[in-house]
Structure formats: structure tokens, C-alpha cells
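Nothing in this text is a laboratory measurement; each read-out follows from the coordinates by a stated rule. Fair warning: this is a prediction, and the values are worked out from it, not measured in the lab. Cβ atoms are built from the backbone, for glycine too; each structure is taken alone.
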Structure 1
Amino acid sequence: MSTTATETQQQQHQKDANANANPGLKLRANANVDERGQAVQEEYRYAHLLPHFSEDRYPPLTPFEHNDPGARALNHPNPRAFLDNATSIVELTPNLGTEVHGVDLRTLDSDGRDQLALEVARRGLMVFRDQADFIDAGPDFYLEWGRHFGRLHIHPTSGHPQNYPEIHLVYRDANSTFNFEIDDSITSTSWHSDVSYERQPPGLTTFFLIAQPSTGGDTLFTSQVSTLKKLSPQFVAFLRTLKAVHSGVEQANFSRSGKRGATVRREPVEHVHPLIRRHPVTGEEALYVNRQFTRRILGLKKEESETLLKFLYDHIDKSGDLQARVHWTPNTVVLWDNRITAHSAIVDYKDSKERRHGARITPQAERPIPALDGLSLDD
């Protein structure tokens, strides 16, 4: 095959990828024309993954024993063997994030998935490019993939593909949004650890965009291991003695007000977690508070709790040297350890009216382990 032909194929592949990411571009580039010469809108390729809000209701979640797959990889002869065929491995920052090319996540066997879990625990965040086969494998595969890493979480308020409640969707287009977005703020940045209000919040999380705007819509991540290390030893010793309430009430009320699909499938809960948790596999300690769901520190007076939480939130917000920014390109799959990272979507693309459509596979993990031995999590 000639070099010119190869370049032409590559250019067409990129056009197809851009069209899938941006339905408006696809219409302009590949629109069908009716008998009057008018452009006809093509059906959205991922319509089967659009948000659905069922009337199903679910009972409270029950405790379960979580066996972290990353722990199994500690006994593998080469815990990073799943990266052996990678064509490129680049650390996004010294503290957080690795970008990988040349590894097909869909082909990983059980050992490879265990190794992946361990590497995500160690790096906090991993970005895998060129994952079209993974994304196009469909929702049944997503469930099989996620169950390797834990019990799949069903979000109490978000949209999901019809008949697949375990797949959490984010969605915004020119006419609608089904995200947990607060409009009366000067910023769209909202650091959080997903559904930290659950008794057993998520661990290894998989997320990908099915469609993305032509520019903008990035995701910020920060290392909660590193934010903790920035604090003085005496202060950290004090924080280890504390625990805080994480609440899903505000998120539920947001939906009950008529937003985000106006659905609450499971009554909101509040749970108590340590301010500093220990990772069950790496043993690393991480700050575990977030602006979106942490409400108050137990044992402190109201003003004390608010002052301390504001300091910690500001520390997380301002620590740009501990953060990584993921720029979404077509067929990117991102995995992070929800126990030791926080993240925020960046809603800077509203004026473009373009679609941003993503899917999250969210296995739950253990109840957060206090860094301070013997700290009781009872209220």
C-alpha cells in the first residue's frame, strides 16, 4: 500500500472518530440528502446508551465483603506484565496519572485486570488511548468488566441506559443536561469522590466519553495521597483522630426539585468516614473529604468544623502541583482509584451546544479504613 493511501485512510479514520465524538460535525460531513436536497439527520450511533430514568425503586444497600483484585496482583511474578506490549507509557505528573498507548483493555485476562487494579492504586489515575473495541463492546461487557473489581453500584439519581441501571451516565447537549450541576456559582469546578456518602464507596472506577465537544469538557483529577503529604505531621496526627459525615441528601433533593431526570430510586443516606483513610492494598494514607458530599466533622462545634473543612477544601482546590488534567480524545478510557483521588468535570463547553456523553462503571470497595488504628466509625 502506498504512503499516500495510508495517509488517506488515517485521515478518514480521524474524520470518523471526530464525527462520532461530535454528532453536529457528523451531520455536516456525512449527512444524507432527501429528494429535496435537504440534509437528513443521521441516527446517533450510541442512542442505546442515552440516559433513561426508570420508575424502579431499590432498597437500601447492604454491607458486603470486598476482596480487592489489586491485592492478588501483589503475588504475581511481574505485577506490571499487562503493560509489556504498550507502545508508550508516560507519567502525566510525578504524583498522579499515567497515559498508555498500545494496550487493549478489552483483551486483558483475569491476571491482567488484577495487575491493572494494582497499578491504578499505585498511580491513582490511568488514561488508556485507542480503546474503540472496549467502548463498542456494549453494556453487557461493561458489567462483566466492572464486576471483576467489585459489586456494581446503582446510582440513586442518575440516568442509565435502558435495562442497565448499573451504568452511570453523564450527559449534556444543546437542549438538556442530566448532570449534578450547580448553576449559581462562578465556577463549574466541584471536587468530589464519587458517591462518598455510601457506606462502601467505590474503588477502581472506569469512565469513558462516547461523545465529546470539539474542545473543552476535560476532567481534573487530584491526588488525595499527595494533598495529605503536604500537611505538617502534627496536623495530620490531629486529622487522623477525626471522622466526618458524608451525605447524599442534597443530591437527592436536586433530583426531587425536577432536575437531572427528577428520579430518586433509593432513599438518600449519610455515613461516617474517617478524614484520613488507608488504602487496603498499598497501605498509603489519603485525605478523604470533598466539597460535594462531606457535611460536618463529628465532635467539633459547628464553627470549628466549617473552618477546618474550608481549609481542607481550599487546599484541595489550590494544589495545582498535585493535579492532572485529562483531555478527552475519541476512544479514551480512564480509570482511577476513587479512594485516593478526587476529580471534577469542567463545564466550559456550554456555548458550543455540543454533546458530551459519558459512561461510568462503578464497583464498590471496602468501608473506608481509618488511618488511625482503633478509630470507631460509629456516630
Structure 2
Amino acid sequence: MARRTIGIALNGVTGRMGYRQHLVRSLLAIREQGGLPLRDGTRLWPEPVLVGRSEAKLREIADRHGLTDWTTDLTAALARPDVEVYFDSQVTAQREKALRAAIDAGKHIYTEKPIAEDLATAVDMARLADAAGIKHGVVQDKLFLPGLRKLARLVEGGFFGRILSVRGEFGYWVFEGDWQAAQRPSWNYRAADGGGITVDMFPHWHYVLEQIFGTVKAVTAHVTNHIDRRWDEAGVGYDATADDAAYGIFEIEGGIVAQINSSWAVRVYRDELVEFQVDGTEGSAVAGLRNCRVQHRATTPKPVWNPDLPATEDFRSQWQVVPDNEEFDNGFKAQWELFLRHVVEDAPYTWDLWAGARGVQLAELGLRSAREGRRMEIPEL
């Protein structure tokens, strides 16, 4: 079987997300399955070029996986004609410069979010990419989670009737770093380094709401910093200046109201780290990362409020599990495959830099809503 190689410069691969999800569980997994099958019968073979600032870390990753191509010189990597795609999973503050360099070099762009630190920059980069005639995409991994794919299937099938509301809970306790090491990098909690849960998570919530339920028309948010002192990877204390919790109300076309709490200062009492409850006139659903449960109108019980008696109903048992009905692959890998087909076959692809810019817009307006204490309408870009 014929094989076509495509060079991909992976910048930020020494970070947790870049290494685990994008290199190991996506591109190397595609290679392990023999490449990505294309319509003409050939197999597309990703050839990673590891890019980063630390020679030692890059060499160690390359040796671990039998790779030979790595560099600390991004300019040199972008100058290579065999490199067709540039991928970025650096810290947000470093992303704009690298993406602009890749666009100038004529490379197709695939990037983590947020794509920029502010809306004006995000829009400018989307325009530059369009003008350059390159393909561009933004990671929107949560759309490919089994739980949310089942939820989208319910929406598309009309299960809910008229959708009334969406309630989302996301987060977990991130240790401060003094007596137990933090499970997130310290830059996440420094505003000067582009940290903050609003700029991190609101772009996620934007594409989840937009793609599954409809256009987000307005946002009202309260943003706060619950824990203002943390300890970094070296055990050195620092002032945590970025927000670690954001509580948002999102108004969606058709009258749907979404409420989503995001926090790195919450202890988990739910089945999964993120859960969405959707209520409609004909039924309701609760979806997490992998699972989804439903309760139809015809099987909805009639609870009665009586605080003087103990509850006797097992409410969770009154919901039905939604079956998989298909085999779900890793969400990051699934989107990588769609983007690579978009590049080489011109297959349809909607999650571009403009989608990324709309996510930045929601985060920016959410922060402004919190500062000014008011509802913010979201204009079309």
C-alpha cells in the first residue's frame, strides 16, 4: 500500500498536553495503526519534528519513542519544505509570535487554544491565515468526548423537545504546591504569564455550546481568585494573580440559558470531572466525559418537597444509560485525523482560527462582565 509522508512541526511537545495527548495518543497512535487511510487508498504517515526550548527534554522524548527529528530552532523547522503543518501547544503568551512565523512560512496551522491573548490579535491572525491561503484549525477536543458525542446525538435526534437550560460543572482541587505538588503548571496562576481559568475554559465552553446548542448571544460572569498564594515546581512560593474560578451565565439563541461553573478550588462530588445537565420539554440528560444518562418525559417521577421526612427515592437510579453504539477513539486523535484529511484531501472542517477567535471573544467579554458587573452581548465577528 502506497504511503505519503507529511512533516509536522510540534512546538511545545515537552509540555504535558503536547506530549501526552498530541504526540503519544494522537500522532504516534496514528503511526501505530499503520498511518491514516485516505480516500485514494494511500496511507498518510505523520513525521513529527519535535520543537522546544530544551535540548535535553527533546532528546529524551525522541529517544523514548524512536524519533530522530528534533530542534530548538523554530525558524529552521519552518524553513523545511518537508514540514507542511505547524502545531502549537506552548504557553499562550508565546503562541502569537510562533503562529505568525508559521503563517509567513506558508505552513498549515493547527493550534491549542486560546489562540491569542486578546480578540484583536486572534482576529488578525485568522485574517492573515485566510489571506495566505493556508488551512488552519484549533483544538476543540471536548466535542469528541464520548459523553458529549452522545449528548450531541440526543440533540440532533430531537430527544429534548424544546431545550430550556444547560447546567455545567467543571473543576477539581489543584493543590497549592506547598505540602503536595500541584497537578497543573504554575504559570496557570500568574496573570502576567497568560494564566487564568476564564481564558482557559471559556473558549472550551464556547465551542461546546455553539456546536451542540447554538450561537452564544450574551454572557454574564463572576470571576474570582480564591487562592492567592501558591508554590511553583521548585517549591518556591509565589503570588497567584490569575483567576482560579469563573461562574458564567450564557444566553444561547432560541432562549436556552446555560450556567457553567469552572473552578480549580472545588472538591469533586460528581461522577466525572465535567458534567452537563440538559433539560428540555420532552426529556433531560446528564453527560460527562464518557457517560450519558437520560430521563424521558414519560418516565419522569413526581418528587414532592417535604423537608420533615427523609428522602426515600434513589434519584440516580431513575435515569437510563445511553449506549455507546459505536467505538470512540481518543478525542485528540480523532480531531487530528480530521484536520490532516482537511489538509491533504480538502475534507470539510469547521473548527478554524475564526472558531478560536470566537472563543477568545467570549473569554474577553466574560472578564469584562466580571469587572463591570453587567451582562455583555456578544457581537458577530
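Each of structures 1, 2 was scored by Cα Rg over 2.2 N^0.38 Å, for residues 211-274 alone; the highest score is held by 1.
Structures 1, 2 were compared on relative contact order in percent (Cα under 8 Å, 6 or more apart), and the highest value belongs to 1.
Can you say which of 1, 2 returns 5, 15, 14, 15, 21, 10, 8, 8, 4, 0 when P(r) over Cα pairs in 5 Å bins from 0, in percent, for residues 59-98 alone is computed? Let's see the in-between values first.
Working: 1: 5, 15, 14, 15, 21, 10, 8, 8, 4, 0; 2: 5, 18, 22, 26, 22, 7, 0.
Structure of origin is 1.
Given a computed value of 0.75 for FRET efficiency 1/(1 + (r/R0)^6) of positions 75 and 115 (r between Cβ atoms, R0 = 25 Å, to 0.05), which structure among 1, 2 does it belong to? Answer for the origin of the read-out: 2.
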